[in-house]
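Chemist: The structures considered in this document are given below.
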Structure 1
Amino acid sequence: MLRAIDTQFARGDFSVEAVGVQLGITGRQIHRLLEETTKTFSEHLLERRLVRAHELLTSPSTSGKRIADIAYESGFADVTHFSYAFRRRFGDSPRGVRVRAERGRTMAVLRRSLDR
């Protein structure tokens, strides 16, 4: 079940019902199975989407991508909800995290050039 979340989190139509159909169990059974993790299905799904968005925001390969596109690519349907959840989870806005990552990369390049 957690593997299904980890591999399909970005699908916009991904839900507890969809996983239940794939695994041949009910949504209620999924919720019961997840009780031992202390997180609900929705909490696992949100966490995976937020982690993926953070990865994309801090990656040099996606620095030119719009934040809204990263939110959609990570499985969020609503950019406002994404921004709110992201700030709550990481303590900074998606833009703030991106700017900090870019500054860190710039500083690393400067340090390397000074060390030569």
Structure 2
Amino acid sequence: MRHRVAGRQLNRDSGQRRALFRSLITEFLRHERIETTEAKAKAIRPEAEKLITLAKRGGVHARRLAAETITDPEVTKKLFETLGTRYKERAGGYTRILKVGPRHGDAAPVVIMELVEREAA
């Protein structure tokens, strides 16, 4: 029984899972849109939203907390200078998940995870 056990394992050990989440979150914040499996998108969504909330708060401590997760200093800079100011007035719900369909190789459900109110590319 999994009573009171939070989070998703995704059939990985903790080091692999942490590296996967860090890289997915970094690329999501860099491109503001990412195509991945539904399970991975649902797993990184809370962390990505917490990082945007940190960026709204600003300050050195918040920047250092965000840098623990984000692997690229340029993305950290973008998070605090662009995304933090963009969502300053928004209370939450910075991401949306759109279902695309099954992946061709293994029929895994594929989704597009994107930021709401993002600039058109």
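Chemist: Matching task: 17.8 is the computed value of mean count of other Cβ atoms within 10 Å over residues 71-78. Pick the structure from 1, 2.
Modeler: 1
Chemist: Supply the structure label, taken from 1, 2, corresponding to Rg and Dmax of the Cα atoms in Å with the calculated value 14.9, 45.
Modeler: The structure behind it is 2.
Chemist: Where is FRET efficiency 1/(1 + (r/R0)^6) of positions 15 and 55 (r between Cβ atoms, R0 = 25 Å, to 0.05) largest, in which of 1, 2?
Modeler: 1
Chemist: Suppose you compute distance in nm of label points 7 Å out along Cα→Cβ at positions 63 and 87 for every structure in 1, 2: which one lands on 2.6?
Modeler: 1
Chemist: Determine which structure produced the value 30 for relative contact order in percent (Cα under 8 Å, 6 or more apart), calculated from the coordinates; the candidates are 1, 2.
Modeler: Here the read-out was taken from 2.
Chemist: Kindly point out which one of 1, 2 the value -14500 was derived from, the read-out being helix-only ellipticity at 222 nm (-39500 (n - 2.57) for each DSSP H run of 4 or more, over all residues; to 500).
Modeler: Checking each candidate, the match is 2.
Computed from the coordinates by the stated procedures, all read-outs in this text should not be read as laboratory data. Because the structure is predicted, anything quoted here is derived from the model rather than measured. Cβ atoms are built from the backbone, for glycine too; each structure is taken alone.
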